[in-house]
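Chemist: Take a look at the structures below.
What follows is calculated from the coordinates using simple rules that are stated; it is not laboratory data. Just so it is clear, the structure is predicted and the values come from calculations on it, not from any experiment. Cβ atoms are built from the backbone, for glycine too; each structure is taken alone.
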Structure 1
Amino acid sequence: MIKKEDVLAKLPDLDGVLSPEERELILGEMQVRAYRKNEPIYSEGDVPSHLLCLISGKVKIYKDGVGGRAQIVRVVNAVEYFGYRAAFSDENYVTAAAAFEPSVIASIPIGLIRQLIMRNSQLAWFFLRRLAIALGKSDARTVNLTQKHIRGRLAESILFLKESYGTERDGKTLSICLSREDLANLSNMTTSNAIRTLSSFAQEKLIALDGRQIKILDEAGLQKTSRIG
């Protein structure tokens with residue numbers, strides 16, 4: 001059984017900017033739920049009602065494209081907030097979210113967050129700064145996915161996953177196992193191109209493949225491939 005107090009203590013910086021009264025309000029309204037692998041969290045077009053925070057596990061934010069192919073626009077780290085931009089702008093979700101693997105997510109009613117922001121300038125600045133950082137990352141990723149060639153995009157995605165989720169104890173194997181389709185969707189390419197490019201990277205000894213596991217053998221080589229696009 002997950003205690004709300006333990007979850008609140010894990011929320012990034014949030015506990016540090018709340019007064020005791022505000023903390024109790026959030027504890028009273030916060031919900032904690034476990035999601036199964038591939039279970040949807042919200043869908044495109046849904047009306048946002050809660051601030052979401054990934055406590056454990058892995059989550060993908062994606063948008064369905066032409067022909068039913070999804071484009072993964074970003075991945076969510078534990079512990080990280082997500083799904084609140086649409087709520088703050090009074091819009092429906094323009095993306096969807098689903099669990100990459102079994103995940104635990106805390107949710108706080110967005111109405112309560114708005115009330116607290118109106119009277120707590122530290123909390124308002126906290127979310128403003130996070131939105132600004134997210135926008136900067138989104139802009140950079142959009143440029144990279146549209147201007148780089150296939151090899152550069154896939155190399156960047158592998159490095160992006162390492163930065164986001166880290167590695168296993170060997171310091172080389174990514175701590176996330178993606179299907180080839182998900183990796184392709186993250187890299188803005190077809191699944192067949194992702195498979196061919198992964199095989200090429202493996203032949204060049206940039207990476208090693210074991211099923212869905214990816215081990216980085218030559219990080220400098222991947223960085224160079226990503227850089228030259």
Structure 2
Amino acid sequence: MGGVVSGRSAGGAVAQRTGFLAALTPAELADLEAQANRRRFAKGSTLVGEGEIPRRVVILVDGRVKVSHFAADGREVVLTARGPGELIGEISVVDGRPCSATVTAFEPVDALVVDAAAFTRYLDEHPRVTRLLLSAIVQKLRDSDRKRVEFGTHDTEGRVARRLVELAEEYGRPADRGVSITLPLTQQELAGWTSASREAVSKALGSLRACGWVSTDRRRVTVLDIEALRRRASPF
């Protein structure tokens with residue numbers, strides 16, 4: 001596991017706030033930072049391992065991660081991506097069960113790391129934050145339910161189109177033509193995220209390119225027509 005602990009986080013260390021962090025008041029954030037260590041994880045580092053006993057909550061300050069499950073045959077299934085302001089490991093800390101997925105840094109990540117017991121005490125002392133956390137967990141469960149329905153109603157090309165729309169909305173930036181997805185996904189990772197083979201995803205991307213809706217380069221996809229992708233992503 002990479003990264004270097006740099007000691008207790010000083011108040012105001014989180015300059016820009018998004019996601020869960022953005023919902024905290026200055027006092028709530030200061031109390032959280034007082035419980036946290038600031039840590040930097042190198043690209044490719046494991047922040048949380050599947051099956052681990054919950055020991056900590058990781059709050060992303062900068063950088064993005066992927067959340068994956070590894071099948072018995074070693075195949076990686078990407079479940080989702082997380083970015084600044086979001087929490088990692090909070091569900092296991094709340095219910096005390098082993099971590100259900102592996103979280104890996106897509107790129108260098110800065111984070112606040114809070115010991116499980118300290119995070120639990122923090123929630124006890126801040127009932128409003130507990131409600132915010134519950135809302136965030138419910139949103140993750142809704143997203144998981146939606147994906148299960150999607151896998152039963154979409155073909156591979158439709159699922160790939162859906163992922164590209166989501167990635168463009170969450171991690172896109174304007175390009176000369178369309179929106180460039182900045183998350184460095186491989187085709188294998190995209191295949192795991194869409195519950196399809198790498199060959200099927202490659203074929204789907206080829207079809208979307210032929211339609212003029214996307215262009216692809218090494219580990220980069222540019223969405224040229226997001227509305228067309230949205231229509232293709234709809235099963236009806």
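Chemist: Supply the structure label, taken from 1, 2, corresponding to FRET efficiency 1/(1 + (r/R0)^6) of positions 20 and 92 (r between Cβ atoms, R0 = 35 Å, to 0.05) with the calculated value 1.00.
Modeler: Numbers: 1: 0.50; 2: 1.00.
Of the options listed, only 2 reproduces it.
Chemist: Thinking of 1, 2, which structure, once FRET efficiency 1/(1 + (r/R0)^6) of positions 132 and 188 (r between Cβ atoms, R0 = 41 Å, to 0.05) is computed, gives back 0.95? Intermediate results must be reported in sequence, preceding the final value.
Modeler: Values: 1: 0.95; 2: 0.70.
Matching structure: 1.
Chemist: Then there's this: Taking distance in nm of label points 7 Å out along Cα→Cβ at positions 108 and 124 as the criterion, which structure among 1, 2 has the greatest value? All intermediate terms of the calculation are to be shown ahead of the outcome.
Modeler: Working: 1: 1.7; 2: 3.8.
Going through 1, 2 one by one, distance in nm of label points 7 Å out along Cα→Cβ at positions 108 and 124 peaks for structure 2.
Chemist: If FRET efficiency 1/(1 + (r/R0)^6) of positions 196 and 212 (r between Cβ atoms, R0 = 25 Å, to 0.05) comes out at 0.65 when worked out from the coordinates, which of 1, 2 was used? Walk me through the intermediate numbers first.
Modeler: Values: 1: 0.90; 2: 0.65.
Matching structure: 2.
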